[in-house]
Structure I
Amino acid sequence: MTIDNPHLNDNRKYNYENLEKSFREEYTVIQKIVSTNATLVDLGCGDGSLLQLLREYNGVQGVGVEISESGVRSTLDKGFQCFHQSIDTILPFRDNEFEYAVCNVTIQMVTYPEILMSEMCRVSKYQIISFPNFAFYKNRIDLLFKGQYPSSYTFGYSWYNTGHIHPFSLKDFRKFAKMHNRKELAIFPGTNKNIIKSKLSKKYPNLFELIPILLLSKADV
């Protein structure tokens with residue numbers, strides 16, 4: 001009898017071996033937000049592909065922080081400094097060392113998101129944060145009519161082998177950001193949409209935005 005291994009399809013294992021370069025749709029949005037020749041730290045940088053894109057198109061001076069050993073090696077191989085540690089702890093940087101701190105689709109995977117937010121605010125002038133919005137309309141439909149964990153939220157994984165340990169909505173995050181004295185400068189769509197979806201997302205982002213991307217700053221900036 002053969003028993004399927006449930007860990008073969010598991011995004012809690014951050015293995016970037018044999019992956020030279022990766023791409024996510026949020027990268028091009030973030031690339032448009034970041035100013036030319038800025039200093040930036042990518043928290044949860046994975047294989048360093050976002051840093052590489054920002055260096056190529058924006059001239060960014062980037063640094064990475066990553067918990068995966070293979071991710072650290074891949075980022076170093078791309079010519080960036082990369083610290084091997086968790087991002088929801090005290091970061092090895094000075095106050096206001098960077099213009100931008102980026103955390104792309106990772107805050108929902110850490111144990112202490114409040115520490116991550118506090119450290120991002122400490123080390124940077126601007127914060128760019130994206131995450132899966134648990135209040136996305138397809139997630140609501142799954143919960144209401146199927147009575148099960150939303151498939152849209154786990155992006156092809158199951159509730160037991162996803163790295164998403166903190167489901168939250170855009171509305172939740174906005175309250176969370178205010179608690180940390182953050183000012184929301186802008187919100188950007190994280191995926192390509194047609195005209196109708198774009199209008200709905202702009203008017204009702206908590207309902208129609210799957211992966212919102214927010215630009216934040218200190219409240220007094």
Structure II
Amino acid sequence: MSGQKRFTAQFPDPPADLDSSGEGFPAISGDRVGAALLHRGARRWYFSAVFGVAWLGFTAYDFFQSTTDVPMRILAVALLLVFAGAVVVSVPIAWWLPVNKRILVAFGLFVLSFMLWPILGFGVSQTWVFVGIVIGMSLFTMRTSWLLIGAVTVLVVIFQHLGGARGESLVWLPAIGASISMMMSGFSRQIAAIQQLRATQHELARLAVAEERGRVARDIHDILGHSLTAITVRA
């Protein structure tokens with residue numbers, strides 16, 4: 001069908017350090033990003049992402065406790081909703097992009113988080129756990145994932161310190177963010193490996209059917225040739 005794209009993969013190509021050929025496991029691609037956002041793999045991500053961004057509701061609640069200014073409350077809700085929407089769509093967009101450009105999605109989310117500065121200040125670093133999750137779900141190589149998540153964790157520690165956190169309160173948020181990010185990285189790689197195995201199974205099944213058809217065709221050819229030879233001799 002002209003002008004339309006078919007999407008057959010739930011995840012983009014596996015990272016380079018995952019032992020796979022990539023055959024039967026194409027990237028989510030298309031002329032329109034909207035098509036990638038409606039892909040079935042993206043819809044499955046949305047189910048989990050909505051529960052994750054619900055955590056931002058606690059941020060809004062804490063801010064409401066600190067101010068009674070109605071316009072500021074409305075602004076806080078609007079900004080948090082925009083950021084939550086960006087988190088939800090960021091992973092499908094990263095899958096839609098080639099691997100060398102997926103880092104732009106995580107960086108864009110990082111920059112976007114600073115719009116929450118008026119209500120969070122240095123506490124904006126609390127939202128960078130979502131940046132780490134996007135990095136983990138973008139299917140970089142393990143080395144790249146470790147480096148990027150490590151960099152985000154260091155920035156969280158710095159901003160927490162500048163915000164006045166000391167002792168255990170300086171450690172627990174970066175530790176939780178790093179662990180969740182690496183867990184999501186491992187999860188996405190596991191699903192990618194499973195998808196690769198399924199694609200391999202389908203390819204093996206297709207080759208088995210093709211081989212069986214070839215064997216039957218050869219048998220028919222030999223039998224038919226023998227029969228025609230016998231008829232010719234008798235004739």
Structure III
Amino acid sequence: MATEAERFLRKARESLASAEADIEAGRHNSAANRAYYAAFQAGIAALSHSAIRPDRGWDHKFVNSQFSGKLIWRRKVFSAGLADMLTTLFEVRVSADYRPDDVPARTATRSVNRAATLISDVTEFLKPTMRESRTEYGEEMATRISTREKSLDYVEEVRGLINARFPSAEFEVVEFGPKDFRLIVWVDGEDATIEVSESTAVRRTEILVKTGVWVVVLALDRTQRDN
């Protein structure tokens with residue numbers, strides 16, 4: 001039976017998938033909302049795994065303060081670069097939900113990207129607690145490695161298609177599983193970010209349908225990277 005931490009991590013991945021779908025569909029307010037909840041649920045997973053629990057429910061203040069205070073600053077489980085993540089994503093989510101102006105596309109995309117990074121780190125944090133026997137685990141890992149190598153070929157194919165049209169693009173690959181990848185692409189200008197996603201959408205859909213390999217492209221405006 002899955003632990004509480006594993007169940008919350010599954011919820012986080014589901015929320016992230018919704019956020020990524022919203023980005024591709026241009027629903028930036030909804031994407032910002034789901035990106036925060038993806039990170040929030042990942043934070044709960046990390047705290048639960050670390051036996052850090054609230055007296056009552058998992059409220060926003062508790063998760064934010066304990067994740068940063070205990071898991072980052074005190075125990076140094078996660079990078080200090082994640083310390084302000086939940087606060088920042090929460091504020092963007094509040095803006096998306098309660099203010100009249102729309103969240104800009106680049107801000108929503110950045111939120112999704114940051115949530116994906118946190119989920120990836122929490123996934124790695126939970127891995128050592130897998131309860132399979134060493135034999136079962138070894139067999140599973142051999143299968144996962146083989147599947148992963150094949151999947152990476154498709155990731156490289158998508159990267160090649162993008163690079164052919166945007167030679168100066170920068171790439172980062174975030175992996176959630178042997179068939180689940182996020183290809184983060186940095187290009188110049190918001191128009192280019194839209195073109196990057198649209199130019200490979202048909203091929204990525206074909207790959208998903210035929211092989212089950214999910215390559216989600218998150219295109220970001222390089223000019224806004226340090227803003």
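Just so it is clear, none of the values below were taken in a lab; they were calculated from the coordinates. Every value quoted in this text rests on a predicted model; they were computed, and no experiment measured them. Cβ atoms are built from the backbone, for glycine too; each structure is taken alone.
For this structure, a couple of remarks:
- Structure (I, II, III) behind the derived value -8500 of helix-only ellipticity at 222 nm (-39500 (n - 2.57) for each DSSP H run of 4 or more, over all residues; to 500): I
- Origin of the value 2.4, where distance in nm of label points 7 Å out along Cα→Cβ at positions 98 and 202 was derived from one of I, II, III: II
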